[in-house]
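Student: Below are structures written as structure tokens.
Taken together, the values in this text are just the output of simple stated rules run on the coordinates, not laboratory data. Predicted model only: the values in this text are computed from it and were never measured. Cβ atoms are built from the backbone, for glycine too; each structure is taken alone.
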Structure 1
Amino acid sequence: MKTPLLLLAALFAAFAAGDAEDGFTPMFNGKDLSGWIVDTPGLWQFKDGVIGAKSPGLKYNDFLRTEKHFGDFVLKASFRLVGGYGNSGIQFRSKPVPDSHEVSGYQADIGQQYWGCLYDESRRKKVLVQAAPENLKTLNKDGWNDYTVTAKGNRITIELNGVKTVDYTETEPGIETTGFVALQIHSSPEPSEVQFKNVRIKELR
């Protein structure tokens, strides 16, 4: 019979092996914001495994964006709007808007009437897919939630807490198929705070 310590070691090894087989890579190094572009110094912070932006009020949208660009991938992340207030999102296949804090591209939206939606930030400036109310029953508006975003070719899916809210096929020509990933804190006249953790990605070949 295995001792409790041996059982724990076996479980840990199985868990680690499973993670390796999944092929997901953490997008933060566990220490700082290396590998990410910070537009507004002091706004974004990494502490105790949580990436967050806390604003006393912001006149523009601000984005923490990856130096690396991604095409086809599965991205997973946990997130919350502290206190349930504000608006945020996860950008992908995005590019910067010149002479601006803004970026252009797809966004897995967070907050207000946009939970679970696919939005086109600064490009077509519209909701591409509105999440159905019946698919938002697991949503915790002031607690932690999970997104899984899959982009493969011209098809994009979003799952919120394991429930699919978006299944979108891009038909418009000339839309970017690669770009950076970015985390957003939205402009607001009031204080707001957004947090992310366990942000990881698996590139698809």
Structure 2
Amino acid sequence: MDDVKEEIAVTAARLVVEEGLEYGPAKRRAAKQLGLPARAALPDNEQLERAVEEYIAIFCADTQPTELQALRELALEWMQRLEPFRPHVGGAVWHGTATRRSDIYLQLFCDDPKSAEIALIDRGVRFEVRAVPGLHGEMVDALSVHALCRALGEQVGVHLLVNDLDDMRGALQPDARGRRPRGDAAALRRLLQESGHA
């Protein structure tokens, strides 16, 4: 059973890194590619993240650090623009496993959920709205933008997940590995400085 989960994790890691798939869809597609039944037990996100880290170390060690820096710099630009909405970056960009195929995920914490949309409209930013599961499983609006990442020379998806201000308290609890699941602009700036960029 554990061998099967490991095989799914390794296959899914390639899909995450090479195609930019999110963890859930990557695990399901990996199971399908391996010819496993639809109800096969899937690896948890922690196991998949370890497989992604291993895949990057083996196949992308020469390019990934530069790509990660570019995405972190773009995330910081957007966080500075959206500063009134208390943005926090999460996902691969925060945890250091992002590649050029990765999107940027920013959690916004707003007094009024429509205020972020209004701010984007006022600045002439085009975006799409969809409902996605939020921090506690409830549905929240995701405002998706295509932003040019000059350092990579391509468009990157920037997804702004709109949360109530009250949700901020639980949003910073450490994960199973004792890490903060997301960070604010100051924390992201520190990561950039530690790697020689700011």
Structure 3
Amino acid sequence: MVLAEPARQALLQVLAAAREQHFLGPGDVAAHVEHSLAFTALVTHPPSAAVDLGSGAGIPGLVLALVWPASSWVLLDANVRRTGFLRDAVESLGLAERVEVLAARAEVAGRDPARRAAADLVVARAFGPPAVVAECAAPLLRPGGAMVVAEPPGGAPERWSVEGLGLLGLAESGRMSEPVALVRLEQVGACPDRYPRRIGIPLKRPLF
């Protein structure tokens, strides 16, 4: 999967600005784009509605929104400075009609009736430990939807407990290690109403 060159150049400018504001981690800016494009390898069908969990500088959400022009996105981040930057980025990339920036905790978004079980796809890169990602993402996914999560190099399958994922209606359904490490989890059943738990509890008392 590749980006058209004008979109790629505009995106690189946005990410360079994110780097200046310390919203983007180390490494070549173009490498962050390639890392984001790798997510497409584990997505069987382009989503209609998707969420980028802990979007930060818009990686991978902005990249994937450009790749899939028929998709609608929510870039979810609790940090007001980052979401302010993201709103400007969405405008500059011409994505305002189909990309929403939401300044909120994931635990709160997952309790919102308008957002619960509404997404076909959730993506996450450096959002948190596996149990936190799973508990915060599962309530946003409709049954049959999937999440794709970036893993550390050599990420071991046992990081994602079969039993723990089952509590959330999730099951692992794919994995890749090259060119980047990613795992795909499918929402095989509805996430139980008791999840997500209160703000901070998924991290303080992880399910696995």
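Student: For which of 1, 2, 3 does helix-only ellipticity at 222 nm (-39500 (n - 2.57) for each DSSP H run of 4 or more, over all residues; to 500), calculated from the coordinates, equal -13500?
Tutor: Values: 1: -3000; 2: -13500; 3: -9000.
Corresponding structure: 2.
Student: Once FRET efficiency 1/(1 + (r/R0)^6) of positions 76 and 124 (r between Cβ atoms, R0 = 25 Å, to 0.05) is calculated for every structure in 1, 2, 3, which label goes with the largest value?
Tutor: Values: 1: 0.45; 2: 0.75; 3: 1.00.
Structure 3 comes out on top.
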